[in-house]
Structure 1
Amino acid sequence: MDVVAPLDPIERQEIVERRIAFERDPSRFHTEWLELEQQFSDQIVSARKKIPHIVCSNEILAQIGRAICEQNVRSLRADLAAVRASITYAALAGDATVVPDQL
């Protein structure tokens with residue numbers, strides 16, 4: 001997967017503005033975003049605890065396998081990465097099972 005910049009001009013502007021704010025005053029930027037950063041940190045800690053209990057059904061595994069085969073990927077690493085990412089997404093969302101939107 002490639003990381004690409006968004007194509008929405010408003011989103012791009014916001015990203016650039018935040019980067020400039022950080023460069024001008026990293027300490028102030030940190031203070032402004034500290035609360036949200038802590039919320040994300042708490043969410044990640046909670047999700048990590050849930051990961052071992054997330055269910056990934058046979059139907060979801062089949063969807064992952066089909067999607068990867070359609071791309072002619074020969075390695076099972078892609079399947080495993082997709083399963084792990086889906087489970088992690090479900091955990092972050094607070095779900096007990098992986099749903100199709102989390103693939």
Structure 2
Amino acid sequence: MSYGGRDELVNACRQIASRVKFGKIEVDEIDRKTVEDALLIPDNPDLVIRTSGEIRLSNFLLWQSAYSEWYFLPIQWPALKREDFLAVLNNYVQQRKRRFGK
């Protein structure tokens with residue numbers, strides 16, 4: 001499986017442009033929902049956990065994670081233990097205050 005956020009956005013734009021070209025929608029009707037419906041992964045996660053010690057998005061869920069909380073772990077994915085995951089969830093629930101861009 002290969003996922004790339006930029007490619008996902010390009011493909012969504014192509015899909016929407018095709019719908020406009022064939023008269024299925026008008027340009028004025030394009031809104032956030034139109035774009036989200038054209039994405040491979042339309043849901044917006046509350047929390048994204050990035051393992052490996054990298055502190056970057058790495059082209060992952062570029063649209064969908066706009067208001068997600070990000071948590072960066074210095075360990076590799078295969079080494080992630082249940083305790084690590086529970087610590088992330090605990091941090092998210094107890095220490096993070098969701099504002100959704102406000």
Structure 3
Amino acid sequence: MAYVTLVQAKAHLYKTTNEADADITLKIDQASGIVADYLKGRADSSWSDTTNTPGPVQAATLLVLGHLYKHRGDDMAKDAELWEAIARLLMRFRDPALA
């Protein structure tokens with residue numbers, strides 16, 4: 001399950017060559033998994049990189065992808081900002097938590 005295509009991911013990362021395709025493909029899968037996990041049961045199993053994935057879900061996936069690509073564990077301070085952006089994008093898709 002991937003929420004964005006390699007073409008979308010490369011455009012987001014401003015990559016025009018094929019030399020990093022394997023790494024970008026891996027990070028597409030990782031980013032999609034992170035977003036799906038965040039959504040819990042609200043992630044629709046019919047979503048894919050080629051079918052009906054909502055724009056905010058694709059945008060969140062690209063944000064995570066960019067973070068994984070740029071910050072390879074060396075700058076964890078950026079995580080809080082990333083999760084705030086993801087929460088804003090995906091809040092309408094997620095079931096509210098009950099305390």
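Structures 1, 2, 3 were shown, and FRET efficiency 1/(1 + (r/R0)^6) of positions 7 and 31 (r between Cβ atoms, R0 = 25 Å, to 0.05) at 0.20 was computed from 1. Thinking of 1, 2, 3, which structure, once helix-only ellipticity at 222 nm (-39500 (n - 2.57) for each DSSP H run of 4 or more, over all residues; to 500) is computed, gives back -17500? Computing helix-only ellipticity at 222 nm (-39500 (n - 2.57) for each DSSP H run of 4 or more, over all residues; to 500) on every structure in 1, 2, 3 gives -17500 only for 3. Which structure, out of 1, 2, 3, was P(r) over Cα pairs in 5 Å bins from 0, in percent derived from, given a value of 2, 11, 14, 13, 14, 15, 13, 10, 5, 2, 0? So the calculation was done on 1.
Just so you know, all these numbers are worked out from the coordinates, no wet-lab data involved. Nothing here was measured: the structure is a model prediction, and the numbers come from that model. Cβ atoms are built from the backbone, for glycine too; each structure is taken alone.
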